[in-house]
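Structures follow.
Since every read-out is calculated from the coordinates, none of them should be taken as a lab result. As the structure is a computational prediction, the values presented were derived from the model and not from experiment. Cβ atoms are built from the backbone, for glycine too; each structure is taken alone.
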Structure P
Amino acid sequence: MGTDKALLEIAGRPMYQRVQKAMVDAGVSEVFALGGTDLISLRKINDYVPGEGPLSALIGGLSGVGSLLVCPCDVPTISVTGLKQILARATETQAKAVVAKSNRLEPLIGYYSKSCLPTLTSAWSAGTRAPIDALKLFDFETVNLEISEVLNVNRMSDLLSVRTQLGLDLP
């Protein structure tokens, strides 16, 4: 897209701030940036192996701060209600993780307990790089969310679709 997705604006706010606000409104006391740019105003937690993708970021986050709720900065439609449901399920279960599920598993939107760390690190050492493959190595539960809550912005057309969904004027 030619720019850092975290900084793309929707209604005058960078996408990462939309996700940050949803997390805070859901009850998260401190929001961190896992990997990514230094241009955003969040405390950054380094990737396990810098530049090696979302599983590396998740391992780095668990190593740096312990259990955490994760949501990519490029999912600006995530709802406070959805995040609260994930957090509530995490307190009710013995599963190591609770992730969102829409029409598919959303392994990067969820709660991961620190007890996932040894399994994720071992999976990494064995060559696993896809979060969904690593997730399947331990017990997890899901929370059903609407597709509209987990829209991922990867292309400019995605950004325009999100703006339209939110009823915002196009740039």
Structure Q
Amino acid sequence: MVETDRLRLRPVVSGDADAVWRIHSDPRTNQHNPAGPMTDSTQAVELARSWAASWAEDGHGYWAVEERREPGTVIGFGGLRLVEWRGRQVYNLYYRLTPEAWGRGIASELVGAAVNWWRDSGEQYPLVAYTTADNVASQRTAARGGLTRRPDLDEETAEYTDVVFALGLD
């Protein structure tokens, strides 16, 4: 578990499926997600299991985000998870919070904790964050966390453009 000034960041467990569903089925939290919100609660069960498995297999993964003043109430998910991206292992930086947590610096605090963890762990793999070109708030959060904008790695599809931020990526 990691604690910041305001946050308690703990490993995701399969029992977090209800919180995964609450956050990931909300259209507001998916306005920049090309796949859209979850439509079936079994998706949340599988996602929570997958995230919990990362902790069991790799010893790290995405965190369930709670405010220290309200322990036990999950307000989001985020952090770093080891994934294969474009043929190489990287830490994917992810963050998704309830709308009630927006605009309070929670995402920046979460990203700061994730970047600190990455540095403290020896920067074994590059750290990558990507978001859609229209998600300006997410781009600002990545930049505030110290990630470098990498337009050379952007990816365009017929529906959207992913913009990339990274640390430790050659």
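In this comparison of P, Q, the computed figure 18 for relative contact order in percent (Cα under 8 Å, 6 or more apart) is attributed to Q.
In terms of distance in nm of label points 7 Å out along Cα→Cβ at positions 58 and 82, the structure with the greatest value among P, Q is P.
Here mean count of other Cβ atoms within 10 Å over residues 146-153 was derived from just one of the structures P, Q, and that gives 13.5; the source is Q.
Source structure of the calculated read-out (distance in nm of label points 7 Å out along Cα→Cβ at positions 18 and 130, 3.5) within P, Q: Q.
Have a look at P, Q and say which one yields 3.5 for distance in nm of label points 7 Å out along Cα→Cβ at positions 34 and 122, as calculated. The value was obtained from structure Q.
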